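The following blocks contain the structures, represented as C-alpha cells.
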Structure I
Amino acid sequence: MNHPFRVAINGYGRIGRCVLRALVESGRDRDIELVAINEPADLSSMAYLTHFDSTHGVFPGTVEEAPEGLRINGRLIRVHHGRAPDDCPWGDLGIDLLLECSGAYGTRDALEAFLDAGCPRVLVSQPARSAADVDHTVVYGINDGGLDASQRIVSAASCTTNAIVPVLDLLDRGPGVRNAYLTTLHSVMNDQPMIDGYHHADLRRTRSAMQSIVPVSTGLAQGVERLLPGLAGRIQAKAVRVPILNVSAIDLAVNLRQPSDVEALNGLFREAARERPELLACTNRPHASVDFNHDPHSAIVDLSHTRVNGGDFANLLIWFDNEWGFANRMLDVAQAWAALFMGVSAEAAGQPSIFPQGARHHG
C-alpha cells in the first residue's frame, strides 16, 4: 500500500491492546495509522496495561500519557471514553476503518450504529450473530478474495475459526471430510471469575476459572459451516476452558472420505506451511502450550500427534495463540480490505489464498 490508511479501535481490552501491539511489532504502523481509541477505562490504566502485559511481556517501545490520549513511540493516539457508538466523534477523526474490538456488538442494528455515528466501515473482532448481520465474514487465507470495496461491515470471524477452517479446508480438498468433531481446549477468558461468583447466566461460568476445567457452549460448528458451506451438517463441536492465561488447542477427530495415513496427512500440512508460512506452521517437537505464546500463526499443526485408525479415521492436534494470532489476522483483513476501498489494485490486497480460488470442495 503506497500511503497509510487511518483506523481507530473501539474497545481496548485483550484484543484491542494486542491489535495495537501487533501493529507496532510487525511494522505495519507504516501502512496503518492508528489515530484514536475509544475505551471507557481511565487513561492511566490504559497506558499501564499497554506498557505491562502479563501474557505478552513489556511493550517493546515507549508508552506515555498525553493530555489528548496515548503517545506510542512518540506518535499521538487520541483517546475517548464513550460507552455507546454515538458517544465518540467518529466523523471528526477522518478514519477509513473502525476496528471494533469490544466484543459487545454482534447484530447489524448494533453495528450500523457506528456507521450512523460517522464510521465509514467497521471490521468486527468476533463472529456476527448471523451471516446476514455483516456483509462478509473473513478467514484470512481462505475467503479474503470475497472482500469488496462496497462492503461496510465485515467480521474477522473468531480466533478458533481462523485456526480450524484452514485445516479443515486442506483436509476437504485432499482426502475429503465425511464428518468431523472439534474439541477446543481454550484458555480462560474475562467472562469467567477468578473465584466462584455471580458472574454469568451459564452456571458453569460462575465457577473459578483457575481451579477447574470448565465446559462452555460454543458456536464453532456454525461458524465453520458459514465459512465452508460444503461441510454443512457434518461438523459438531464442544469447548472447554482450561486454567491457563493464553494459547489454546483444537483436538480434531475426522472421518475421511478417502483412505489416508499419517505420512500423507502430515505431508499435506507441511506443503501448505511452505506455501503460506505466515499463516500455517507445523511442528514435530515435544511441545507444551506455553511454547506458542505470542505466535502469530493462525494454526500450528502438531505433526507428532497425527493419528490414523482404519485408514479413514484421523485425529489431529492444532495449537494457536488465541490472542496474538487473531490480532495479526485482523490486521491482515484490514489491509486486504483497505487495498480495495483505498483504490489499490486487487493484487495488492494480499497474497493468494492457501488454495486457488474456485478449487473444488467435496460435496
Structure II
Amino acid sequence: MSLSDRLDVFDAGHDHEQVVFANDPASGLRAIVAIHSTALGPALGGTRFFPYATTGDALADVLDLSRGMSYKAALAGLDLGGGKAVIIGDPAQVRARGGAEALFRAYGRFVQSLGGRYYTACDVGTFSPDMDDIARECSYVTGRTVAHGGAGDSSVLTAYGVFQGMRAAAQFTWGTQSLEGRTVGVAGVGKVGHHLVTHLVEDGASVVVTDVNPAAVDRVREEHPAVRVAAGADELVASELDVYAPCAMGGALTDEVVEVLSAKIVCGAANNQLAHAGIEKALEERGILYAPDYCVNSGGLIQVADELEPTGFSFDRAQQRATAIYDTTYSVFELAKSDGVPPAIAADRLAERRMHDVGRLRGIWLG
C-alpha cells in the first residue's frame, strides 16, 4: 500500500517534529505545514500551491519536501531548520475567481499561529505578491516583493546556484568549469529553468529544452533563438546530452530514465529527483555523476534567508553566499570518492553531521 493510501501521519512523518493541517472553509483554504527539524533554528521552506489528486498525495509531498529542506539548510551552512507547506487546489482557478487574497491571508493566520517555528516563502504556484498578502496577517514570511523590502523572485539565485553546482560537476568530470561546447538538456523552463538556460547560453553551452507548458518554451526561444526544443521529457533524456538538468517536479530520475540517459552529469533544480532509493547507485554504476538536488538548488533558500538578516536583504551578499555552492558541491564529490559512496549519500552524511554537531541542545525551536 502506498503512502498516498495510508494517511497515517505518525507513520509517514515519523521523523518530523510537527505536521499541521489548516482548514478555512470560508476562503477555501486546505493546507498542510510540515516541520521536519528545528535542530539548527526555525524551519524555513516555501509554500507549494498545487491541485493534488488526494490529501494523501499532498501529505506525501510535503513530508518529502520538508525533510529535504532540513538537509538543504544544513548543507548550505544556514542556521535554519527544514519545513514546507502545501496548499491543495488549483491556483489558476483561485486567482481567476478573485479569491487569492482571502486564501493567502487565511493561510497567513495559520502560519502566524506556529509562533515563528516555521517561516514561509515562494514555491511552485506561489509568487512574491502572494507572500505580501500572507505578510498582512503574519510576521514569519520571506520571499516578499522588493517594494516591501523582500528578496523578490528567489528563482534567480536558485538557478545561479544550480549553475555553480553544474560548473563544479564539470570540473570534477572533465577538468574544466566551463560548459562551453557541451550539450545540456533542461527539462522544465519555468521560474528556475529559464534563468538556468540564460546562464548556460552565456557560458557557451548548446541547450535543448522541454516543458509541458508551451508558453514557457516560447518565452525561452524568444530570449534565446538558438535553443533547441525536444518534443517531451522522454525525447530529451534519450537524446545525446552531456548534462541533464531536471528542473520541473520531483521523481524525474526513474529506472527507465537512468537506463537510456547518455549524459555524464545530472544537475538540476527540481526537488527530490530520485524516484526511489537505489537510483543513486544505478547512476553511479552507469558512470553518471549526480549532483544532489538539495545541494545545488539551495540558492533560493539562501536568497530568502538573507531577508532575516538584521540589516535587511542584500542581493550582493546573498549571491556571494550562493557562489559557495560550487565549493560545497565539489566537496560532496570529493567525499563520495574518498568514502566510496554515491554523491547523494555523501551529501546526506555532510548535512547529518552538521545537524548533529551544531544542533541546539534544546532539541526543538521554541521561538
Structure III
Amino acid sequence: MPLEVISIQAGGLLLTWQDISISISAEEAVRSAVVTGHIPPGVAPPWPDDRASLSAGGTLLLTGYVRDFRPDQGADDWKATISLVSRTVDAVETSILHKTGLAENKDIKGIGEAFDNCGVGIEAKGSFETIAKHQIEPGESLYSTLEPLARAEAAIIHDTPEGKLRIVQKPEGSHSGGLAAGVNIISAAAEFSGEGRFNPVIVRGQQSRGTTPQALRPEAKASDPSVGRSRPKIVVLDGEATTKHMKNAVEWEARAAAGLAVNATITVSGWRDAGGRIWTPNFLVYVRHPRVFLDQMMVIKSVELTQDTQADGDGTRATLTLTDPRALGGSSSGSKSGKGWSAPEPKAEYSAQ
C-alpha cells in the first residue's frame, strides 16, 4: 500500500512528513493529530496556537491549531513532535460570552450561531425543532450547551475537516468496496457488553412555559428487548421537554447505549476505500467477518489513521471502530450477523403524569 503524502501548513511553514497518527470520531467535537519528523536547522518551528492545517494526498483532514511542540535531541538524532487540534477546540474549552445568555425562538443551529463568540462556525443537516427559550449556564462552553439539545434531537455533534461543528441526525454516506476477512482486513475484534444497557429507559423533563401536566411532568419511555429483564433507567432531559424532544431523547438513549456496548474494531491497510475516499466517521460500510460473527452494514464511529515509515513499522493503516447503524440514527439493513450485533429500534411511549 503506497504511503500517504502528508502536508502540514503551520506557523508559516509547509512541512511534508510521513510519520503520523490522526484521530477522528463521529461522537467527539475535536479531531487531533500527532506528527513526528525533522525541521531544518535554523528554521523557526511551529509554536503552540499557530494556525495549522493537515492534508493527505490533497485531501483536507484537519483545520485548527498547533497544540504542542516537543523538540527532542537524542544521542544520535534530533526530531520534533507536533500535535494539532481542530478549530472546534475553542467550542469545547472556552466559555460563552453573551450579554444575556438567552436565545429565543431558534433551532439548535440558530442557538449555536447565537452563542458562537469564537467564530468556530456551525453546520447542521436535518430537521430541528424551534426552541422557545434556551438559557446558558454561566461559564459553560458552546459544545456543552449544544450537546444536550442534540440528544433531544436524536443528533450527534462532530467537527469537520474545515474545523466547524456539524450537527447531524443519521449516517451521511456509504463507503465503496466494503470490508471482508481475507480480502482487505488485517485484524478484527469485537466486544459485546451488557454494561450501560437498560430496559426500560425513561426520560423526564419540564417545559419553561405552562402549568399543565404535559408541561410540568412529561415522561417518555422506551424498551430495549435485548436486555431480557427489568433494568430501569431514569434520565432527566436538559432543555425544553416538548413531545418531540422527549420521544427523540428516550429513543436516542436506548440506541446510544447499544452503540457503546457493542463494537467492532477493524484494522485495514491504507487510509482509503475502494473508491479512494479516506475512511470517514458517520459513514456506512458493509463488513463480513465470520470469526467475529459479523455480516451486515455497519457505521464507522471513529477512525485512527496511522503511518509509520520505519523499516520495521506497520506502514499506512486505518483502525476503524464500528457499530450497528441504528446506534447513530441509521436504519436496519437486513443483518446476517449473530444476534449480539443488533441495536434496538425503540418506539417511545409518551405520557404526562
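If you work out distance in nm of label points 7 Å out along Cα→Cβ at positions 27 and 331 for I, II, III, which one comes out largest? List each step's numbers first, then the result.
Details: I: 1.2; II: 3.9; III: 2.4.
Greatest value across I, II, III: structure II.
Each of I, II, III could give distance in nm of label points 7 Å out along Cα→Cβ at positions 163 and 179, but the derived value 3.0 comes from III.
Among the shown structures I, II, III, from which was the value -13000 of helix-only ellipticity at 222 nm (-39500 (n - 2.57) for each DSSP H run of 4 or more, over all residues; to 500) calculated? Structure II accounts for this read-out.
No lab work stands behind these numbers, since they all come straight from the coordinates. Model, not experiment: these values are computed from the prediction. Cβ atoms are built from the backbone, for glycine too; each structure is taken alone.
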